[in-house]
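Structures given as structure tokens follow.
Every number in this text was worked out from the coordinates using simple rules, so none of it is lab data. Remember, predicted model here, so these are calculated numbers, not experimental data.
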Structure P
Amino acid sequence: MAVGIRAENLGKHYGLIRAGDSGLKRSMARRLRPSPAAEPSLWALRDLTFTVQEGESVGVIGPNGAGKSTLFKILSHVTKLTQGHLEITGRVGALIELGAGFHPELSGRENIFLCGSILGMRRREIVTRLDEIIAFSELETFIDAPVKRYSSGMFLRLGFSVAAHLFPDILLMDEILSVGDLAFQKKCIEWMHRYLNSRRIFFLASHQLHHIEMLCKRVFYMNRGRIVFDGPAEQAISLYLSDLGYRRSQKSCQVSGAQLQAGPFVILSVSIWNDQNQPAETVVVDSPLRIRIDYDAPVQVKHPKVEIAVNCEGRRIGQANTISDRTPPESLSGKGSIDFRWPRCFLTPNYYTVDVFISDGRTMADLFVWKNCVGFRVLAPSGFRMASGEPGSLKIPGIWFFG
């Protein structure tokens, strides 16, 4: 396959202008100060190197400010590079900002010609495809009205319809499908499937991860202007979700959090072990895992209740204890360990923390409590698909039968 995009060490740098700092004011300050202080600046992109082949579909995910839109503006030649080298083979069509290229005083029909010419279509092409564009947008009734009276959904319909009939070699779409009704979203997705079968290059940036998973086999996970991960969609998405969960957990709690000792019992450590019988910070969906609790009981504790709780983003999602499971130990004394084993990890990709409680079996009074004592990431295995916009925290175990 031929290379459609080759990028080497791409970088985009912006100087940050504070409120009230006009261009003239900054220019005069530079002349008056013999050694001007360093001005605040931002690298929106830094050291991006990648190639994209013909026929590839690439998703771009990451938090706000990660550099996704800046990357698309670079690829579509809207913004100039600060550093690096970029080669693009073929015509690029971009839907980067809703309504970009539209003039509010012109009608929808006139804006089709304006937007089409900006995207690289010749007037003859636009005339030939005009009826198809209007029909696809489903705006026949409003096509001669000024677009300043259009809703955001109508902007989407018109902009997508023009880009869809440009038939570019490389199509860039930035969060476009977040606007519009479900029927038109379905229509756009069906069109994108046909586009993907045409062996062209397709880029999609979106926070709707099920669209990324459905349309893109390869995904760039970006953060702070860099590509953190470049690989299969399911692995990129699970890594992104676990990072999001980790950041939210840090805001709502502290890993290695508060300990409360109220009796003759001490939890020395809590650790996660993987299916290779090794301590781990990462677990794969559907693989075995165990939670190990190392303790010291200088005084014998009879029939204790041992409980673990699993949290996600500061909320408890489930618990298990030896009383409910009818497996209380006869007693705990001296130094030892307790294992809680899962035959399969039923958690979806995210970041999780564990609470541990040791209680007196007779009074149920807590002897030792350690909240958020350990954290772990759950990542997707190769080929795993969530196939849902809201997968939740639990992958419900079960067996499917079809009659």
Structure Q
Amino acid sequence: MAKKTLGLAFALLATLVLASLGPLAPSAARAATSDGPSFDCAKATQPVEKAICGDPRLASADRLMAQLYPAASKTSAYGNGPSNEVKAQRAWLKERDVCFTGEAADVNTCILNAYNRRNGDLAVALLVSDPKTALDTLKTLSPAMSPLYEALTISLALPSGKDWADPSHDTDRAALVKVATPFMEAFKTDEARSYGRDILKDAGIVTADDVGKSEKAFVSFLNVTPAFVSDGSESLTIPCAAILKRPALVDATASVFGSSLDNFVPSTDCEQTLPPLPKLDELDARLLKTWPDCEGTIRFAAYRSYQQSVDLARLGISDASGTEQEPAKRPKSVSAALVTAAQGELATYYATYRNLSADKASALAEQMIGKIIANAHQCGG
């Protein structure tokens, strides 16, 4: 009964917050039936509304958001309970409206860029539940990365932890190899990608056919490849819904380069697509704010390892690497009360969404908070 009550309370809170977003919250907008935006331009009064109504590009982007947002925010990646997309949408509205501060050279282009980033995030959130809509959107908004998103969806049709070379998987495997081929050819011919090529070679991945041999090989490919796909203007986000189906995918978010390239390994959308964890967010923000200055390129690996530990806590996955860490001492900048509150919040969260007993949920929460603290404020080397 306690779990059900908590879930309903979260759902009610999400509904109230969504209502407070106002007429520009796409989930509350009426469906567009013309070339205009998702809202009635006759009633537009705010500068941003008028800008959207006066620019077909912005109207189209607004209609797309009205399609993507309700589906992406309906439930969390767990398949039950609220997602944290309401908070993400609030943050996005503020980001979009910054375009009117006078710093943007072209206000409409600034608004369009904001819409494109958010619509891309929403498309990623839908990659597992509605791959066609997601991929159609990503092919336009993230053309360099969209083949990797396609490869990710194909991989979910292949068995976890088993040999993908079995003849029964030939169709899906062939589709995956086809998508991987241009990337592997680029590693072979482009010397600027030699570092990534060498890392893949050490993992036994030399050809596109190697990418399709196993889940482990594909995860390694996904871990390395995005850093060499674009000039940093695009990145790859692994949807949390995919990781919940295939926990091994979280290894694709790990530090692999030991350099600034670790900034470009895949990230996740767990903070947005899983249920809210305000105390964990507060702990995370406090640790990041008080992180000492680090020198040397190895610091990027430290930041990456820390972020992965936060994602693992949200997911409730005990350990991606199979290694245990020594208990960490709480930084002086973080109060014992905040640590206790975050740990208690996680225990309730795991009991609700991971269906763990109270004892197991409490033990896992203690372990995960410990790992977050252990990975924080490290500079590596």
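Annotations
- Structure (P, Q) behind the derived value 18.0, 60 of Rg and Dmax of the Cα atoms in Å, for residues 71-182 alone: Q
- If helix-only ellipticity at 222 nm (-39500 (n - 2.57) for each DSSP H run of 4 or more, over all residues; to 500) is computed and equals -18000, the structure in P, Q: Q
- For 54, 40, 38 (Cα extents along the principal axes in Å, for residues 103-302 alone, calculated) the corresponding structure among P, Q: Q
- For log10 I(q)/I(0) by the Debye sum over Cα atoms at q = 0.07, 0.11, 0.12 Å⁻¹ computed as -0.50, -0.92, -1.01, the structure of P, Q it came from: P
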